[in-house]
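Participant: What follows is a group of structures, each given as structure tokens.
What follows is calculated from the coordinates using simple rules that are stated; it is not laboratory data. Everything numeric here is computed off the predicted structure, so don't read it as measured data. Cβ atoms are built from the backbone, for glycine too; each structure is taken alone.
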Structure I
Amino acid sequence: MIDLGLERKRAVVAGAGYIPGRAGHGRMSARKLADAGATVACIDIDEGRARGIVAEIAAAGGKAFPVIADMTDRGQVHRALDEAAEALGGIDVCVDIIGRATWDRAESFSEADWSWTILNNVTHVFFLFQAAGQHMIRQGTGGSLVALASADGIAAAAYHAPYGAAKAGVISLVKTFADELGRYGIRVNAVAPGNVGSGNEDQPQGEYGVNGINPLAAPRSRDVGNAVLFLSSALAERITGQTLVVDGGATIRSLWGMTPDVIDQYRQY
């Protein structure tokens, strides 16, 4: 039995509630941390969503409680982290899941679209990492910060340019916070999902290479949750400043469109 080192740990998940039609990364991450033995403060802007994930965790035998806050408001971020830390007795793990894309042509995005996307995908990560980092520094016991980035922060983000820029910003923030907070034993990492859509949990087992995007298979919400769990765990205790890409291989595809059908004409070279 592998010990993840999360038994009795104190975890915070921002964006833990489930929004129907979305992948549910916060919900999955909160459940996996609870299954590993952590007590989870489930932060969400919507009280019903926050209480919903807490009820799911409790039904599975885990420990969790809700915290209601708008994480794009710096004052509420600090209030939520203080509330969570008081109830938990401290913070060992903090996960940020919040984010959403807006879609349009690059030349057509409004200033309001840009500002909203940056606030909801990278600015609030800065707020949360600041607040959680301050708690962890005061505790003096180290910790782990994990944010959800995206493959769109690594490759092009066609028709959702502000989102790609924001997620690239998350990847940069992770490196900088990791550099500055490492001296306190605090690790900072990101997970970059690929085309998870609404979760992909209905994919048939054992089918690989069946689309033109993922050489392996499209990632599922559980795969993203597993990556968050790994980076939060003792298995990753010497990993920091990294972005773990969970995209079924989408971002490593060849640029040249080579296929088995055309390879024969190149064999002579």
Structure II
Amino acid sequence: MNNPLPVDRFSVADAARRTWPALIESMLDAVCLVEPEGLRIVAANGAAGRLFGVAPAELVGRDMHATSATPEDEIFWREVGEARERGAGIVSASFVVAANGAAVPVVRRVSRIEPAPGTALYVVALHDRSEEVRRERHAEATAAQLAATLESMRDGVLVVDLAGQINNFNRRFATLWSLPEPMLELRADDEILDWMRRQVDDPPAYMRRLAEIDATALMQATDRFRLRCGAVLERATLPQRSRGRPIGRVFTFRLV
């Protein structure tokens, strides 16, 4: 029986190097191959070039520390170097510095590979979170504007989804219904809705009317009911829509 020919680790490494460009270029995210010893980039794909705002070839030879935008990266790379389980990726949220000086938010995953015995590389994958962060900030700004609008209204406002879960309300709503502060802090939907039921003078009639409203997603209605304290509230019900489809309801309350 013939013995298998010995494997030349340098030939394997050379073959691996020849396949790196095509391999990393096929990946959707930015990818850099990095030497563990000096953390020098030895290869980068087109997505990495776009992320950093330079030609991929300009990244070769650059120290990974020079691409970092946060001092915590020193600790991160130390943890990468101390990782014992080879092939296990280390993931973190961080920032990298683009050519124009902008800090780009990324999710970074570093994995260690051995293309040949005795040779190692870090595969650094960088997922650009710029658009995600932009959407998050837009949503936060929209929510802040909505909250300011609700608080500027003289009526109490309660916004619920189609399942009846509370999406938003203003302070006037809480005052009209005398909601306990702990409920407001916890945003305890079920407790708040049950509290409202217990505050009306005729809970069965109140719940029957809510059931009628729930049965018709696009119903518009105006009702009056008395609270146990003697006050009379007028409730206006309007459907909440998105692209023509019902997504919830807006209730407004005022003293009569």
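Participant: Who wins on Cα Rg over 2.2 N^0.38 Å, for residues 158-221 alone among I, II, i.e. which is largest?
Facilitator: Numbers: I: 1.52; II: 1.13.
Result for Cα Rg over 2.2 N^0.38 Å, for residues 158-221 alone over I, II: largest is I.
Participant: If FRET efficiency 1/(1 + (r/R0)^6) of positions 118 and 246 (r between Cβ atoms, R0 = 25 Å, to 0.05) computes to 0.00, which of I, II did it come from? Write down the numbers at each step before the final one.
Facilitator: Details: I: 0.60; II: 0.00.
It must be structure II, since only it matches.
Participant: Quick check: -0.69, -0.73, -0.89 is what I get for log10 I(q)/I(0) by the Debye sum over Cα atoms at q = 0.10, 0.11, 0.14 Å⁻¹, calculated from one of I, II. Which structure matches?
Facilitator: Corresponding structure: II.
Participant: Right, another one. Can you tell which of I, II yields 18 when relative contact order in percent (Cα under 8 Å, 6 or more apart) is derived from it? Could you put the intermediate results ahead of the total?
Facilitator: Numbers: I: 18; II: 12.
Comparing all candidates, it corresponds to I.
Participant: When FRET efficiency 1/(1 + (r/R0)^6) of positions 30 and 214 (r between Cβ atoms, R0 = 25 Å, to 0.05) is computed for each of I, II, which one produces 0.45?
Facilitator: I
Participant: Which one of I, II has FRET efficiency 1/(1 + (r/R0)^6) of positions 78 and 182 (r between Cβ atoms, R0 = 35 Å, to 0.05), as calculated from the coordinates, equal to 0.90? Intermediate values should be presented prior to the final figure.
Facilitator: Numbers: I: 0.90; II: 0.20.
It traces back to I.
Participant: Given structures I, II, which gives the highest value for FRET efficiency 1/(1 + (r/R0)^6) of positions 94 and 150 (r between Cβ atoms, R0 = 30 Å, to 0.05)?
Facilitator: Numbers: I: 0.95; II: 0.25.
Top value of FRET efficiency 1/(1 + (r/R0)^6) of positions 94 and 150 (r between Cβ atoms, R0 = 30 Å, to 0.05), among I, II, belongs to structure I.
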